[in-house]
Structure formats: C-alpha cells, structure tokens
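Novice: Before anything else, here is the set of structures, which you'll find just below.
Every number here is computed from the coordinates shown, using simple stated rules; none is lab data. This is a predicted model, so every value here is computed, not measured. Cβ atoms are built from the backbone, for glycine too; each structure is taken alone.
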Structure I
Amino acid sequence: MAEQPLQVSADRGGYAAGRDINKYGLDEEQVAALVAKVVAENSQNISKSTILEIANRVSPQTDNLEQALKDICNAVDIVASMRRRAETRSNLDPFIDAVAAELDALNKKGKFDEGVVVADRAIAAAEASLKREQSVFAETLNIAIDQHLLAFDAEGAAAKIVCQVDLQTPDPAFRFDALVDTWTEWLERGVERGQNLDLRVAAALCKIAQNRADTPQQRGGAMMDLGIALFTLGERENGTDRLQEAVAAFSAALKEQTSAPILWALTQMNLGNALRVLGEREGDTGRLEEAVASYDLALKEITRERLPLKWAATQMNLGNALLALGQREGDTGRLEEAVRSYRLASEEVTRERAPFEWAKMQMNLGNALNALGQREGGTRKIKKAVAAYRLALKEFTRERAPIFWAVTQSCLGSALVNLALGEREGGTGRLEEALNAYRAALEQQAHGPVVYDWAVTLMNLARAHVAFFDKTGNAIELHRAQAALNDAQEVIVTAKLSNHLAFAAKLQANIDARRRA
C-alpha cells in the first residue's frame, strides 16, 4: 500500500493531531455522562441541578472529557466551600453572614451570574460603608472572588484579586512584586493541576499587570507569563485563537527583553512552541518554519554548557518542529535533522534523569525514523523506529501513562506493518505483532477521553488487515478491514477531519480494488 499510516506526536496537548479546528465543545450525551459521574462521586451534597448548570458552562470550553471533568469538579469544590462559609458564622460582621447566605441560596439554584451581581454590590457596600473594618472588606473580596470563579468569569475574579493584593500591600512600591507572586501562584496551579480556569485568571492578571508595569523587565515578565498561560490553554483547547494570542504575547515580550539575553532566549523557545502547535493545527508550513527559526535563535544563548537541560528541551522542541515539517513536505532532510536533534537531546535527557521526557523523545524519534524508513526504502530505519517505540513503552506503561501507552502501541503497530511490507517476508509474524499492538491500544482508547486517537488506530488497524490479506489471500481480512474503517468513519465524518477523511478514502479504494481483483 502506498499510503503512510497516520501518526500522533507525543507532544500533542492531549488531542490527536489533525483534528478539525472548527469542531468544539461536548455534546449532550457527553455532558450527561459527566454529570452522572460527578453526582455518583459527589460527597459534598451538591444537587444534580447545580452540577448540571456547571457542566453546561464547561461544555462549550473543551472537547476533552478528562479536562471537562477537572473543571466541573473544581467548580463543585467552590460551591461546597461557599456553602461551608454560609453555614459557619464569620465572627466579623453580620453583613458577611448575610452576603454568604444570599450567595449560597442562589448557587443552590445554579444562578451563578445573579450571584456575581450580589457579590459585586456587596463589595461596593463594604468599601463605602464598612471601610473602617478592613477585615470585613477583605472577606467580602474573598467571597466575591469565589463567586466570579463559580460563574467562570476569570476577568471579574482577576479584578477582585488585584483589589485584594492592593489591600494587603499598603506600600505601592511593592505592589507589582506582590502581583507577580499572585499571578505566578495561579499560573502554576493551572499548569500543574490542569485547571483551565486558573490559567484564565493568571492570563487576566498578567494583562492587568502589563498596564501597571514601570520597566521593560516588568512588562516583559508579564507578557511572557501571559504567553505561557495562553499557550497552555491553547494546547488543551481546540481551535487556534489562544495560540495566536500566545504568539502575540511572546512577540511583545521579546521587544522588552533586549537587555536580558537568557530571558529573551527562553521566550524565543516558548514562541517556537506556540508557532509549532499553531502550524500543526493550521497545516501551515510557514508557521513551522518560523518555529524552527525561533528555536535556532534560542540555541544561540541557551547553550549546553550554560543551561544543559534547557538546551536539551530546546533541541527536543526543534526536533518536533522538524519532524512535523518533514512529514508534511515529505522532506527526508528535515527528518534527518529531527533525528539528529532528538539524539543530541538524549545526551542530557536520560532515562535516569527525566524518564517521562525521555520516553516522549523516544516516541517522537520513532516517528521520525519510521517516516524516514518509508521514504528511503529498506528496513534499517524502521527497525530502529520499532526499537525506539519499545524503549518508550518501558516508561509509558498502561498503569502510569495510559494515553501515551496506547498512542505508542498504535505507532509501534504502524512501524511493524511497514517493516512487514518492506521486508517482503513470506510469513505474517510482524503483522500479527502489529495487530496485537493495535488491539491493545484500542482497548485503552475506547475508554479514554481522546476519541480521535481511537479513530486513527482503527484506520491503521484496517491498513494492517489489508496487508494481512495481501500476505494470505484470506478474504475475511478484508471484512475485518472494512469493519474497522466503518467504525473510524463514524468519528471522522462527524468531526470533518480532512486529512483523516483522505486517508480513509485511500483505504476504502484499496479494499475495493482487492475485492474486485
């Protein structure tokens, strides 16, 4: 078969590469399943109707079930926290107790936006009439921040958080540094705990901080962290808007960092990451070329001697951009450069030092070698790809990293099919190994949050069954290929995945041709 298998990068943001950037959000069935799961596991006595209202607010923001579950559970925790506040007297002022009780009553009914109005009115009252009691104003701010978060109003929450920082930092000379500490907490929490709302708050805080900055260093720091928040959101979300905003933020930061070479280089690396993911989603080789240029500029300052781990990370990211370019353009030169970058990085990113990153690098190295082997002919590179995937699976176990384990199994299956075709062997041993790898991947992906990965694996499974038919002449293999392709098409047709549709059309043509022969 002439067509190449579909592959998924290890640096994919939790989604399969090549998805339709216009499809977004969860459908009613997915929302209902999430609500049922949260209700079943809810130990805080939050009503189903309140959980449903939260889920309906989360559902348009993501098409990833795992991410949606995190966001819903985070909001449920806020509802529970506000209920506890209402049930426990504050010992500060009856005003606080009255506000907390009113908000709890609204939140029980899922009227979060009405709660925001009440909370903001309370802040105005506290500031105007109760200013002599700073503790009352501070607690009113705390309540209002929670209510804005519950309404998924990141900008409103950020504005109240800035008021809180100003209240806690009487000396204006220290307020910007206090704001840096605050947005850093929200950013780190959003990155490490996977909370998208926290990232949106961090981004809003950075935008406010940019307008408060007095020096290029302060503005550059705010814009760089704004870019990191937007890029992380962009990786987790569908579409390209967040990524484009991240590119703009990093580009603005670079203009402020001309006297700080290391920070400038780190920003170049972050800019390269945003351009690379943007290029992969848009199918734009120009963006990928820009990403390569950004990584090359970063490496002029991020040297192996000065910053060995950052240097290795930049080499890995450069390899990812070169791999994407090589696969898109069919350019063996780019693929060779990608292999070189991965191997350079592996001298610092060892399994002992960073096992998970090492495994990601082994997987992407396998992708580059597999693509090279198909374009160059022969089996030497493909055998090396198989070896790289097997190494990755030593760390990507199903228990520790089920999504990566499944994707790596799928990639391994594709390499084994390519190896079987390249060797022109008479037996079916390689193909049987490939089928086992695909089936293992599908078993996990059928229960995972990334339905597109499941569809990719099904199409590659169909390709393997066609190859099996070519070896054995057993017509049942064509029936199996058709069944796998039909299941995959239910996903890719609904999602309008253009490159997947083209691959499916080629597979269908191959199946039909063999039936006619």
Structure II
Amino acid sequence: MKPPEEGQVQKGPLKGIKRGETVLEARGITKRFPGVVANDQIYFEIKAGEIHAVLGENGAGKTTLMNILFGLYQPDEGEIFIGGKSVKFRSPLDAIDMGIGMVHQHRKLIPAHTVIENIILGHPSAGKILNINRAGDEINELCERYGFHVDLKAKVWQLSEGEKQVVEILKTLYRGAEVLILDEPTSALTPIETEKLLTSIEAMSKDELAIVPFITHKLPIVLAISDRVTVLRRGKVTARLDTKDATEKSLAMEMVGREVIFRIERTRVERGKPILQVENLSALSDKGVLALSGVSFSISEGEIFGIAGISGNGQRELVEVIAGLRNPEEGKVILDEIDITFSSSLERWQRGMGYIPCDRIDVGSIGDFSLVENTTMNYYFDDNYSRYGIVDYKKLRKLTEEIVSEYGVATPSPDTQAKTLSGGNLQKLILARVLSRKPRLVIADLPTQGLDVGATEFVRNKLVEAKKGKAGVLLISEDLDEILSLSDWVAPVYEGKLMDIIPGEKVKREIVGAMMAGLHLEGEET
C-alpha cells in the first residue's frame, strides 16, 4: 500500500477532491448547553493534505466543535459541508460513512483485547465472516505507510500511552477515514512518543487520504507542524491565520486574551525545617515487579522538589506510597518527624498532606457529584465542616463558592456536576480544594498535563504561592521545562531509582535529559 502520487484524488466519499481543495467546512455552527454557549457562530474549514490546528483554552469550545463534526452532537444552528455538499450527521456512523474519523483524548479501547481485535471491532466487516490474517496484512500496510510501530498481538493493557494512541489512529484509518480529527493527541505522551507521532502525522498530511485537523494546547508543536491555525475563545473564533505568520506569544494572546508568562522564574524562599523524609523506599508495581528501588530524599519548608522522568519509571508507585495508596516493600515515609509509612490516607490528610493526583477524572473527582460534593471529599473529616459524621452542607457550599471564585473555575453553579467541567476547570477545582486547606506538604502529580497555556500558568503560580507559604512541594512532571523553572531540587528518575539530586541553580537541561534515559554525560559534573 503505497502513498498516492502528488495530486492524486481520493477514492472514498471525497472522491474528486485534490490537494489544497476544501474537504470539510463548518458554517455558522452554534451549540448551546444549559447556561453555556459552547460554540457561537463558528466558521471552520480544512483542506486536503493540510494540518489545521484548532487552539483555545480548556472550555473554549474546541472539543464541542469537533464532536459536532463527528456527529456526536447536532448543532443548534449552522451547516456542515463535505466536498461542497451540505450534510447532516445523525450519529458518528454517518460521519464515518462520509470519511471522517476522530481519535478522542480519552482512549476508547478495550484493555483485555489485542491490538488487532480493537482495530477491527466495529468495522463493517466485523459482523460477517472475518479474515483476521488479511486484516492484519492491511493494518501492517498502514503501519508501514505512516511509520507506526505496534505489536498487533499484544493486549492493549500492555501498551504505553503512545502505543495506545497509535492503535486509536490505526482503528480510524482502517475504517477509511480521509478527514482525521485528533483531540489533544500528545497530552499523555512522552517527548519521544510525541516526536514519533508528529512524524507520522506529517506523513499522513502528505497523503491525500489523510487530512488532519490538529487540536492541541502545546504551542511549539503547533508552530512546528501545522499549516494553518484557528483560535477559539469562549466559543467564538478570535483568529484565523497561516502558521508562518504566528508566534507562540501571539497565539497565547489570542487564546487567553492577555499576555501569558511561559517560564516562571524560580523564587527564593528561606528554607525551613524538614517536612518530608523518604528513606530507602522500595515498592512493587501492580504486576508484582520491583518499580521503586532504594529511593531517599527530603523536602523542607519553602521548597519545591522536582522528580523528572518519562512515564513508567516508578513515579506512580512513589507518589502512591507517600500518599498512603500503596504499601512499600522496604523503607520509611516520615512527615514532620512522625513515621507515617503505614498510616491511612485520612491520617496523612489530617497531618497536613495534600494530594493532587495525575488522573483528575477517575481518581481526582467523582463526575456525577456536584462541585460542592467534590469539595467535601477534602473536608468531611474537618470539625469546622462536619460534626458526628454529619456534613454542614451550607458551610461547604459557601466554601465551594469562595474557592470557585478565587481559582476562576468556570461553572454556572457549585451544584453543577463535575463531569461537565473542562479539563482545566476540573484541575482548578481539585487544586482549590487541596490548597485551600493550607497543607504542609503538597504532592502535585502531573499537575499541568493536558492543560492550556493559561491554566498551566495559573497552576504553576499556585504551587509557587504554596511554596512561599512555607509548604513543601513534591512536583512530579514529564515537562522538563516545568521541572527546571520551578524546582529548587531536581531528581531525574530512571527505572525506579533517583539518578541524582541536583540543586536547581546548578541544573543543566542536557544532563537531566540524559539521566531520564538512564545515562550520565561524560565529563559533566552536577
């Protein structure tokens, strides 16, 4: 299966459309939800062979627009045109039949099934007699064509996030997608996985059978790979421009409506007494394999301790042991000179530990609960808000209103269900309910992952505020720039071990990057 020659036309529903011609167009799209106009008279188009980025803050309306273009939502106003003809999508099946595919930010895969089983699931031929060997050959041709690498016989639960992303894309391409919508495609990927994915996306853009609107918050990636950019803010288009005419600063200004500071200078705070001491900590993974080995460090008042590493190198196990969610095999966890190694999570919270989990949807919140009820999860044991097991709902509602206002959580009401919030607003809510208790120790696990530039800046500033308030902060991040700009101490982690502990003012990017891969650069001192 070789890529078509330059100028070759499509063979599917978009037959006759050539490179540079408009394949999909949205005119005057408006979508309303209770209390919110998610899309307000939006005009958008994508051309054959083009990478067209759609940018905006969390809640700006990007995902709503793409869900409309994929048939998940129907617009209240406006029209969609495919190849110049007006169409109406009653469901995603209609969109798929018209050559549109969507890869969602949150995976739609079945972990217990193999890669090939997930790809062919739901395919038109899957309900008939299926030749799985032929399907495998066709999928391997797609892999070769676009530079994908994945074991078709592997179970999905065994895959990295990057490999799962590849499976989602292959599933869409195997169904014959000619317009490919990618919702936050790099949000959960490592730098290496991101680089590989971008190479494949560029290959697809050169192939007229793969038209790629690219939806992301990561501005350097947008500038590097896209041809055009459409920016949304509060449901409206604020800019349409060629990427060559844009800068990171100008795009951020269009997204947020103000100047955004991308790098926060490390602040100096007088170091106080030790808050957290981790001594020779070892722990097993869920698979029973040693994931954390002999880790020791300490965090004092007024400092941020940054753990830098690629996902899967023991960060999850480290955080869960400190937070009381996993028992260690060896070692101690000491908080304010009290051994809490085997204390419950509740005891740790009561002693002043605050935990911001990396998974804000499945771990950090309960989607069907209101914002007030989600706030209650960090206050139900507080005598000021609960007596004899009975929660004072009026007090907690008032508290929720206050922190929602202070942290800028965009919501119609504190009684709104958490699942209706955008990713950035949900993260602000979790941050607010944790930091509002003024914890002694803040565990921030991937606190800005998947957030837009404005929300990222906000979260980072709040962590710095906690530091200035004499809290100790354990920061886990896969964003090396974030680690380097915020941390007073940087500890690269590789295969469950800390490679070094480096003072923030002496840290060098290339050294930390090498250590994250398990290497020491020759002749370099830290």
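Novice: Among I, II, considering only FRET efficiency 1/(1 + (r/R0)^6) of positions 79 and 399 (r between Cβ atoms, R0 = 30 Å, to 0.05), which has the greatest calculated value? List each step's numbers first, then the result.
Specialist: Values: I: 0.35; II: 0.10.
Greatest value across I, II: structure I.
Novice: Supply the structure label, taken from I, II, corresponding to Cα extents along the principal axes in Å with the calculated value 72, 55, 48.
Specialist: Traced to structure II.
Novice: When helix-only ellipticity at 222 nm (-39500 (n - 2.57) for each DSSP H run of 4 or more, over all residues; to 500) is computed for each of I, II, which one produces -9000? Provide the component values of the computation, followed by the final result.
Specialist: Working: I: -26000; II: -9000.
It must be structure II, since only it matches.
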